[in-house]
Every structure is written in C-alpha cells, then in structure tokens.
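Throughout, read-outs are computed from the coordinates displayed, never taken from laboratory work. All values reported here derive from a predicted model rather than from experimental measurement. Cβ atoms are built from the backbone, for glycine too; each structure is taken alone.
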Structure 1
C-alpha cells in the first residue's frame, strides 16, 4: 500500500520535474505572492510574513519565509523533539503521546480554573470550552454537587483528550464529529477538507500532504513518512488553550531544491479554533545546499468569533496577529537551528 502511494506521488511530481524545478524566488512569488522587496528581505536573512486571502471571511491564511544558516536536518531534529521545541515563552506544557496513546500521557494536563468554571454551565451551542458530542457525553458524568467536582472535571478533560486521540487515529477526520458551537452544527471533517482545497502551495509544493491528511489513517502516506501526536497547553490570545496536534514529516521526492515537508495539524483546541494546520517546506539554498536552507511556512486556520458587527475588526486583529506570530516563530526556529537561541 505504501509503495503504491509512493508511485502515485512521484507520478504527480513528474510534470513539475520535467518543466524544471522552480527557484526559491519563483516559489515565493508564485505561492506566497511575495514582491521583489520582500524576496530581497528574505535574502538578507529577515523573517518575512504576509497575510493571504482565505476562501471564507473567517479563514485566516498567513505565509512566511526565512533563510536558515544551518542544514535542513537541524529543523527536522527540532520537530522530532517537539517537547523541547515547544518550550519557553507561551508554552506551558507539551507532551508527545505514546503509540498507541494512553491515559497516562495526559497526567500533566491541568485545565485553568476559568475553564473548570465554564464547564459547570456548558451546553451544546453555549459553551466557552470547545466540546464535541463525545465531550458532552463525558462531561455529563461529572457530578458538580460533590466536593471533588473540580478534580472530576480535570479527569474528564484527560479522558476527553484521550478519546479524541483514539477516535482520530481510528477514523481520522470523521472521528472528530460535529462542531457543537453553533447552529447548524458543522462537520469538522468537511470543514477541514474545504480549508485544504484550492491551495496551490499544498497542491504543487507539498505533494501528497493534503491527500494524506484528508484520508488519514486509511490513506497510504508519502514515502518515508514520520508522524506522531502530542498535546500542549499554551498561552494564546486571552486564554490558556489545550491543543491536540498531529505532526507529519517526509522528504520530497524528485531532483528539485525542495527537501522536506513538515506539517502540524490542530486536531483539537479548547478555544478559538475548530480547524488549523501549519505547513513548512524546507528548500535548499542553491548557493550552499549543505550548510543552509530556506524555511517556507503556510498557516491556515478557521477561528471562531469573526462574524457579527465586530467581525471585520476582529478579523483584522486576528490576521495581523497571526502574521506577527508567524514571523516570530520563524525567527525562533532559525535561532534554535543555528544554535544562537538564548
């Protein structure tokens, strides 16, 4: 099954290879719409990010690039050690899950008191913490009248995260169920597919990625695929947010400068997002392929709260914030890969 998938991916790349591999400048101009000045800034080792138009008003796209004076293998090793990569300012706890996941993987998870308070009054369509139907079923087992109710709620959160991880590993996107935030309830899998479609960067620069993410776990992955799940508690916006993520890494076949694809998909977030994915492409520096490379990043997300009378203002702030966060994240990645991080 894996061999068949490898053949399909290489076949899809054949027209691109035959036409000649695009240069770094062509990749930036074609997929991220960088102008001449922005491309020059990247060449001067600046971290450059831009906002791109989404397919929906509430879809946020941010793209960026930075030149890293270190081999691409350094960035790969950073992602493999996700607990170290996601540490420091803004990251409170990060834990890579066992394969298969176990309840013990979530022992360190502690919801903030504000989330516990919100869970006491949660109902479908009116809940500050994002829950699917399975989450509401588990929450119903918490007896809020008992003195240990808060401890029960913490155990509920760990069981819910485990159930999401298990459902995702077994049934993929279909296992994530419905978004219960509003009416009508939305299929998370359907929305994820809508978000991935019509993105040239995914279709042409990261072969096999979208197909695998959409067909996971039954789809055959790209050759030499590495993947794992992890959870984290992060400071994001005004709330501490629990996330469950799926990391994928694989080398790009062919003779072009693109070497590795790295993706970090948000499977679940307790606040703000129903769907999101960060896609990174590691591209050789043609002047120093053994010692430097370019990092291209595309962030896609479908956050909530972007409609209504204040929707335009909120969208502006989210887009600008996403672009600035991406710029800083690329700088941190460069510093850690080059060994200059403080």
Structure 2
C-alpha cells in the first residue's frame, strides 16, 4: 500500500492552517473559501504536497493511497450521525472537512451532485437502519459491491477522497486496481467497444432536499437520471491506452451484454478482479485517495449498532478539469452537477 504518515510538526502546521481558515470561513461550502482553496492548499506541509503530487502524476504506482496520522478528537466530533443531512447549526467535524478538502484540491476540484446528499461537496457515509440491506453506502448488512464511483456518468470524478472519522469495528474497505488485471488481447479489444450499459446507482435515485430556487433544475436532473435508468447508452468498459487501460465499471448495475464475445470478456474481467481485491480497514484519521479511472472500491457487510460509534467516513468527489461539466453546472464557478 502506498502510505504516507504525518509527523508531529506537520500536524502542527496543519492545525495552524485549519485554525486560520476557520477564523474566516464557517463551512466548506462557502463560495469565497472555494475560490481560494486552490491557493490555501499549498500551505499544507511540503512533504504531504509532494506525496499527493506524485500520486496524481505517476500512474504506474498503486491506484489508491492512504495518508495516516491525522489526529481526531473523538469527543469533539461527537456521535456518528444517524442521517447524512446536517441537523445542527455547528459542524463538530469542520476541521476534518477542511483537511479533506485541502488534500483533495491538490488533485483537482471537489464537486457535488444535485441528486446526492442535496448537492453537498462533503458527504457523510455511515450506516442508516432504513438502508441496511440496500446497495448504498448507508447499508451495513449488505455488502457494497465494488465499483468505479458514479461509473454511469460521463462527468464522474477523476478521484475519490474518503476520510475515516471512526471505525472501531475495523470494517474493511474493498479495493482493486486495473493494473493487477491481465487479460488476453481479444478480451481487451472487445472491452474497448461500446457493448455495455451502466444504470445509475441507487444513491442518485433517492429524493434529496434542495433549495426552491433549484427545484426546476432538480426536476430536469431527475428526468435525466430516469432516462439513464430506463434506457442507458451503450458504452465501453475500457478506454485510454490499451496497454494500460482505464475502466468504467459497476457490475451490480450492469446487465449482461448481448454480444457473446463481450459477455465472455466482461466475465473474465470480473473474475480476475475478484481474485485481486484487497481489504483495508481504515483507522480514524486515515484519508484514502482513489484514482477513479484505475481502481474500484466497495465495503464488506457488517453489523451496525446504531449507538453513535458506528463506522463513519467523510467523502468527496474530485475532477481534474471542472470545465468538462460546464453544461451541467449553473455557472463556471459552481461545483454542483445538475
């Protein structure tokens, strides 16, 4: 595993930086904060910036990496939320959200979806009793099948960032990399052809709260999601360089292709990935960065207790080129994809 561990003087620098940011901004959605975050991120410790830079630039290495050693005060952050929506005026995990956003910004621009957690940039991922057996990040008894994040959408993030707030039960995150897969030439060629479909995952089909002023755009977005659900476009699973392909893959939401060669190639890819998966239990303060073109991720099932101490992650989606989604955002500086 490609891992970086913060040392004491680096954590001191980070605390000072976060303190100065909190003195100016009360939440990470603040537009002025977002306009300055690309500059503020370069005040992170140099060794950390170099590590994230290398992860972004050198793709020959692991498709995911972990930053460890960030201290979290469990008393300060309080109980694991019972719902993704913020119910308090204050955010006890403000420090952690700032740190996650700063690190993510070294890779690109964090984005949100109108159809996920009301367009928030930072998502809460924790078990919710009403979704125990669903194919959602809020499930627990149901395994979250490994996938590329938002694989169904052309504006999906290039990277995924997840920060572990707590994980007392040591519930593993499942990870797999395309660099560990070795398929025959014929299979690779077929996987580069548009024989496949991916439907939106359930998180995008849930009804989320959004401001009245965006209600019309949300209706349009919901209509688009419904169309993608009912009649998804044919796409290729592989793209990029045939010698080192990227992938667009979410098996749970994919139907068998009509072409027998395409089905055999797809099954071979799935079978190989299953044998190469790695299970990593994130510790509190761990921040994992995932290359969303080269890696899949998921989670094993577990027994949630709903006692305020269940596994809790903060998550962001990051794009390297915000301009690609300009037709789906309200302004050039907006971060929410509608």
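Quick one: semi-axes √(5λ) of the Cα gyration tensor in Å came out at 35, 21, 20 when computed from one of 1, 2, so which one is it? Intermediate results must be reported in sequence, preceding the final value.
Numbers: 1: 35, 21, 20; 2: 31, 23, 21.
It was calculated from structure 1.
Structures 1, 2 were shown, and relative contact order in percent (Cα under 8 Å, 6 or more apart) at 31 was computed from 2. Supply the structure label, taken from 1, 2, corresponding to helix-only ellipticity at 222 nm (-39500 (n - 2.57) for each DSSP H run of 4 or more, over all residues; to 500) with the calculated value -8500. It was calculated from structure 2. In this comparison of 1, 2, the computed figure 10.6 for mean count of other Cβ atoms within 10 Å over residues 140-147 is attributed to 1. Once FRET efficiency 1/(1 + (r/R0)^6) of positions 252 and 284 (r between Cβ atoms, R0 = 35 Å, to 0.05) is computed for every structure in 1, 2, the highest value turns out to be that of 1. Matching task: 0.00 is the computed value of FRET efficiency 1/(1 + (r/R0)^6) of positions 156 and 292 (r between Cβ atoms, R0 = 25 Å, to 0.05). Pick the structure from 1, 2. Considering all the candidates, the number was obtained from 1.
Just checking, which of 1, 2 has the largest value of FRET efficiency 1/(1 + (r/R0)^6) of positions 76 and 124 (r between Cβ atoms, R0 = 25 Å, to 0.05)?
Details: 1: 0.05; 2: 0.95.
Going through 1, 2 one by one, FRET efficiency 1/(1 + (r/R0)^6) of positions 76 and 124 (r between Cβ atoms, R0 = 25 Å, to 0.05) peaks for structure 2.
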